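S.K.: These are the structures, in structure tokens.
Nothing in this text is a laboratory measurement; each read-out follows from the coordinates by a stated rule. Quick caveat: nothing in here was measured; it's all calculated off a predicted structure. Cβ atoms are built from the backbone, for glycine too; each structure is taken alone.
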Structure I
């Protein structure tokens, strides 16, 4: 039995049953070991950024980690952008990165690199295993680190000789990861928050694990009992939404509008979230979005038990239960495709228990309002801001949940990781991809104005356009094995969505919006 067998056995022992892989030479003993690993499903991805994004989506919907298998430092670097998103989302995730054999490193072979430095930038746990006998214990430690509240990316670097080398004494039982529990809320901080809620204009600012239906109901009870507001992060990692679930305000993306949204808040109480700041810096716009005189109370920062915190507030306030008025699902739209009609089509057709991976960017501005009364669903967003997230995360969510996933994807972002479509087709995953084609980096047209880069010459504009030639997204999807359809009216979009939800496997819908529409 070699180190690769020990790694796979320890993953299986700890319930890590899925590995999204893009392997190379140094990982071949892991690949061979899969033939005997009954408890681990390996899924081939054609690009490392797909593997890491898929592991992110899996971890968001399951709350437990998947593994990746990446090839040396360049493979980790290729997957880094979606690992950044996973880090920001506090997703539990195990990176397994192959490395040159320990005795080969001294020769500075072409693929030699400082893997540990690349891994350390993820600000999570990392370790290089040096001996086959250490593999199992190090793997269990990585799993425990990934699951430690609030969740994070753990990276295990496995030199080839630690993988192929034989164990001197296989253990009678593979090690179990030690997982720590969330911290309990601090009593003094709870009292401080209660005093503020009773006497001042407050807003609960929710993120992380506080966005389940149960915890949103608790937050709504607190807010109604104290005439406070409930606001959620602009880009939550995963959020339960729909009929019967309170729909909090969403912090507006544009800093100027967010500052106005928070203008009257005297105390901002953080629950599963951090103090809100602008996504970028802008001339003459504050980076911190709260008023200068606003008190910020970090009641339950990431890593603290948000459910217990909200329950404590409800009990101390004796907050009554709430009854939510039923909302209205949008009518199926007709006529031209615009951002409002696109959002209405999504809201009107959503089936029960859908999972949404949202990278619609500017074209999705009306989605939250249009879907708040749709059947209960879960919504994932671009928490870390690194595009190329939507298709891989949808892939991983479909594997992790076994449910239908709707991927809302902008054309420019889609071209970062289209390889995910091939894996969806190969695994016959229930993913409906809606690709929004406006032939433009519309968000950058907006941001150019906001930062004061007002030149609108032909050269600068050409840097923001996605035509000449125009992207043919349907052909991309078809070439990667996913049946595709292009729609040009709202009626066609509604029909295509309904057909997709009723059809097994993946499907692709290209939505033709007016050029540059945002």
Structure II
């Protein structure tokens, strides 16, 4: 019997009817959560790592939130006025907003935060290009003066896709947007307990007693009143899936963000646990290339590897063989959304022929150069994607240096632009929510703006030109045509290998209620 089988038997005991230990009343004021990984980078602007985004939503607030219909709703903002044919947009802050140190949240803080965000974000960069001036008019009002109307301005400020436009004090936000800050100071519903941080094991957040939620609106995604029902939230970092599953079954933790496919049947049979899909847009896997260094600075080599990708193999490795849990034949936009198409898809279809891939690589000029693959072994989803990638690269005749490390180290190292033998890299695997890849506007992995792009740093002038045309398109049909053209060009440039789409459930104890969808959010949730 294998070790994993023994662990499954051990986990099955609670499902057979053993009662979970009774909780003291004080424990009902503590929420214990197993995140997807540890938080290596605390700055939610310099990284797109989802675990950092989720951490940041506890601590920071946003001007606008997104509701279940993907519509922006005021959050820190009281509202806004659009004047001069859309060329002037003035946002007014809610009164009484405070940072965790008691200082008032002012319009100048919001201005500095927006400018830090738009230096890094795909949609933010488009706003910056269209903006003539962004100023604080007084303590509560800030104004965008635009060169031309920008219809998606408020949508961009509301989007929960990384990086999110979180509001922080001017003294922090005015720093270099490419250098992670070290001071954590937000105005959100929880405060970070840095003194209790145990790297690789524990992160703690305590309720912010001065937080005043919005008074109106339903709680949907990141919109509505952020009412806090816990004095304390503890993130218990647990890389081993069997240990995490056992803890959830025993009632030692309340919520597990990403249970693995092999343990889902056990969790679903436990009547004390609820397992549900939380992101209706799905998650899209990808293999990201470093375009700055050989061999993947050669587009022909990137193109050749499209012939090695079997999306079904990748998705089965991540979430299991149940075809209702994943989709293949997926391009650069999430399936079932308005901008998904079959443009340029031919290289991903048909039988996989590694002999042909090997010949295509040789014809493209691959000469056996080492390929440094960064693999996050403490993150089950990414570990699975990395192992399949290693296999297809080796079958294609590539010389793979498989660097097994933790996700935090991957996030840190992928920002290094040096050559792979000088601390850099060639390739890594990750995934994004379909919401992040919904359209060309915020699709950060499809940017082709060189050193200003997301790690990988592709230069794709045609994609950039078409993206700007997409913003000016007169209607949905025109936008769809441009999106199809962008996808076709992306299959020629190959900024990354698309690996398919899957649906990741989470599991939590049934004594929790009010769990919102989209991502782990820690307001509105109750226990008892």
Structure III
């Protein structure tokens, strides 16, 4: 009887942990916030990119394991000098309204992205295209952009300089096509569900702000998909996301409180997905405002921040301390680390106090700092730890938190002194180091500008050979990081909960999981 009771109890527990909607058409996924836009040329947030990856398909795309594979393009070739890329589109590509998709749609999309009136904060992602920067600044007409259709199935991209990472760059929404035939008719209203047209595995069915974004299968997509419908729910609060997952309302969440990790390992072991993300979380200084235009002040604050203590003792969530601006898990690149990492804790503190005195700060004139961060339990603990480090050298810190999209809107506008920031995605150093180039735009949140850094980055961008390119990139990183425009903190360890009934979910360093690869057991 005891054995039978144990068996019955185990079966009941399994049923309770199983998905309530395994046989349903809709998969419910948590997303860490509310999207501000679903226009791929105006997006800025990772949570928007997640949804856009289901709605659109670029020339290249991810497979289920996060590897780069052909997307709308069946194949491509590159000239020997690396300046000309020719993409051949798949046969039979269509928009979700049944209209044929051609190479001309990509030309239109690249021109729209870079048009000054689009005001795309990530327009610089496509600066590798010939004349892209000049078009984006209004110095040249869009017709001069290095993108043209040779015919309906062939797209020619001409580059300003060699860019061996182009297939990776084209993965992002900035490289997605948009429906000219619809935009010409309804303008910016094309992103409303009632008007929506896209070319990905799904199309937009409904968007209820602060409730859900629902996508439905695109019947004109060239590959079959199993999941009929997906609803993304904005779950900015980790505890709320965790509670809803345990209540079986959500099939997968992007994070949960780090304090729950031990319990999850015990009670939800088959649901837990841990994976290191290509990412860097950092503090950024607004170098255009007093006193952060002074390198001594930035360096003093950086010296006493102990990223190892933050990740191991404060967060305890698997995040990995990172002493460089380029994540340590970027392949084939050796990052340049912050110059003070060879000093012990006492030496760092004494040096920081000396630098503050030289800059005019001390007990009679304490440095006062306002530090902004994204609302959340882990972020708050992290910022409180940083504030305590700074208090140890006489710095008074006021904390200010905001919801994710508000926070980054403030950063893009330069409305901050010191702030938490993060960058995710590509497996190449330039993706991260480009944030500190003076002409990058408003994602160079701190408006850092250094002619030597810019020159090294420009020189690197002229090299087609990746190894030669990386040597120059590392020199640039060493120059930039020595001026402390940012304080690198850590690379993220993704903590997800995923219903075991879901198939096709594979951990990868990009943490990308397009729904078209998912199904039910």
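S.K.: Here distance in nm of label points 7 Å out along Cα→Cβ at positions 346 and 378 has been calculated and equals 4.5, so which of I, II, III was it run on?
M.R.: Corresponding structure: II.
S.K.: Output the label of whichever structure in I, II, III has the greatest value of distance in nm of label points 7 Å out along Cα→Cβ at positions 154 and 386.
M.R.: The maximum falls on structure III.
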